[in-house]
Structure P
Amino acid sequence: MEHSISRRTLVGTGLAALMAGRARAQPVFRFGLTPVFLDNDAAVIDGLRHALSRGMGREIELVQRRTYQEITGLLLERSVDAAWLCGYPYLQHADLLDLVAVPVWRGSPRYQSYLIVGTEDRAESLTDLQGGTHAFSDPDSNSGYLVTATDLRRMGEQVEGFFSRSIFTFGHRNVVRAVADGLMRSGSVDGYVWEALEVIEPGLTARTRVIARSEWLGFPPVCARRDSLASDPVQALQTALMSLAETEEGRQALRSLQLDGFRQATPALFDGIADRMRDMDP
């Protein structure tokens, strides 16, 4: 009897160890992040990684690069398994990419582009900024470039001729800083980021003023390659993202990001960005 019990115990222990070993042996899931405001917040990034890792049951590596183009390239070449992109590069590669989930902010999966100036600047619209210096975030950013570029195109103007000088800061927070510090007269920035900074760095946004807001556009989505969307790892990511609000660790990650949660979406959410892309065609 003792021999029988001992054997069952050994078998059970062996199976548990085997299952644990298999869990540890699962490949690391590589998740790309574009350089939005959270690129400087280690605690925010670490909280998101832990919450998603727990939800997926596997280790996650968050991969960051300086530009949107670099992260998009990593996704296209399969060097990351999924990435939190912008609607603009998603649509640029819509034949190869598909939607995993989209954030919900203040009850909606949409956000705006903000046009900002210093608090002492008397400008009230884009037209008033002609001849001044301007900060964009990234050439592949909808809110940090495309919106202003298409607004100018609709006015019969070009970025290069309208502003005396324009730069890319490669970060929305950097746009706000450039304007707040008087390095650039105006800037194009993600409205979600500006509003988030107003909470966590009110002294920074207090030195800027929003003079224009775009229409509501599809929030930057989480994407994967279309040919891997149905894979178990990507499906696990989708489930983990949409279940963040169900655990305390997930809720803390969402609070740090100032988001309500994540949901599924269809390409129609990005029709407004697609319209602007068509306006940029020669």
Structure Q
Amino acid sequence: MKSAKQVSVPAAAGERKSIRKDGVEASESLPEGPFDEKEIERRAAYFLLNGMPPLVVNALGEDRYRLLSGAADYFAAKRAGIAEAPAIVYRFSDREAEIFETVERLKEDSVGAMEAAYLMKKLLTEFGWTQDDVAAKIGKSRPAVANTLRLLTLSPEVVGLVECGRLSAGHARALVSVPQDKQYAFAKEALGRGYSVRETERAVKAFLTPPEVLQSEKAAAAAEKSAQLKAFVERMRSVFRTKVSLIGNDKKGRIYIDYYSAEDLYRFEEMLDMIERFDRRE
């Protein structure tokens, strides 16, 4: 398999020119969405008033071109009835055009999580790229690429929820470690209860962690809080120079400060005066 230094995105210089838009065909792999009607109309109106950015195309023959990126602009220009459009024209082979188109689509903000996963897998399986190669070419970290590819291990039902926008990619990634036959049930619970991504992660952890380990973790957390309370009481004893008792836990309770003479009460009063003077300065 090729290393990240060996793969390359086609880098031939494109020619800037005006082309007839009816000579441009949109690739089947380029989406018509997620562009809603209002977005298409907004772009179309803007292009009519201010002009449009160049289409990025690959030359197929005499006055025939294949769109490589910028599907939203293409469909908006079509809606606006623009006959001639500025373009950057490349002359790639079919393989080069496919690589270029895939990488450019992965760079677009509108690419969905599942679509990105499929496109990354395509670069890995069809063109022999590594995850490092993909990360370098699309400007993402390798962990980000790996996390996106993990979505492909989800059950078809959960994938469907992500593709239709009901379940976020963050929620879906939290379910990757759950057995496939239980992922959909988890997804429905997360949606039904309105879980955040963090809450979904906690629910998955609780499901996957053996009960005895969870109990041990809870006991350790309780012991840590108990130790913190004890340290706090000891600090109060040192400051007040008297007996201090605590009844309760880290959530609620009572603190008793003993005094054994009028001098003790006077010392406490002086401490309160100092605190009040400090508060007033603040």
Structure R
Amino acid sequence: MSEQTTVAIFGAAGSMGTRSSNALKGEVAYEVLYVEAGAAGIARLRDRGLAPTPQDEALARADVIVLAVPDALIGTIAAEIVPQMRSGAILIGLDPAAPHAGRLPEREDVTYFFSHPSHPPIFNDETDAEARRDFFGGVAKQSIVSALLQGPEEDYARGEAIAQKLFGPILRSHRLTIEQMAMLEPGLSETVAATCLTVIREAMDEAVARGVPAAAARDFLLGHLNVELAILFDAIDWELSDGAKEAVADAMPVIFQRDWKKVFDAAQLLQSTRKITEMK
């Protein structure tokens, strides 16, 4: 690669593309190209004072391509652009679903690197008011997970350096495999955590429907979630009360199927990532 790395952001006007382009703006180590296919996206780039680069030009110049596009489009877009990438270039994806589902075209002389943010943790040491209200990252510190799907080992460090710029400030950077990343998302964070939290929200709404004042239900639940998370995730040296332990033991077989952990089985994860990356 040249001394200044040329990075082309595909989908630069979208939500993730906007975050990515803002993160790299002003970085002297990178020349950033902004790529959008549609007229609306191009207009949004110009509204932000950014000059769009035609796709063919970006592919001819880019050392690194960041695919900041929806999961369902990655397979289609990758099939179009990967054959045109420069030999030795790096394709950076921001979610593990597409590579896990086998949506990427085969080409041995390009690198596939994937990274995803963990988002700022519930328990943190942020003191700045803006950082404490930053739920997605970019102001507050967050960790990232990354995988080198294919390519020379030295490209991991190159990809990680860009990922740390895209998602910084960084708390910790973890190297995983694509399979492990898929266990974390969609497996752990969406299939399990988002589902459980959806049920918790529905339970609060049910309590309100049965007569509990909404403000009281919300205050009571969020306060208990705070302390229960602290206990269960070892943020404090404490245990659930005997009454809480008994309630959990009684409720587990009522709320959850005995074999719920099968959502982490390879076949289940593959089914999930394939569905996520299907064109609708």
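Any read-out appearing in this document is the output of simple, stated calculations on the displayed coordinates, not a laboratory observation. Here the structure is a predicted model, which is why all the values come from computation and not from measurement.
Of note:
- Looking across P, Q, R, the calculation of P(r) over Cα pairs in 10 Å bins from 0, in percent, for residues 198-237 alone that yields 30, 43, 22, 4 traces back to R.
- Winner on mean projected area of the Cα convex hull in nm² once structures P, Q, R are ranked, highest first: Q
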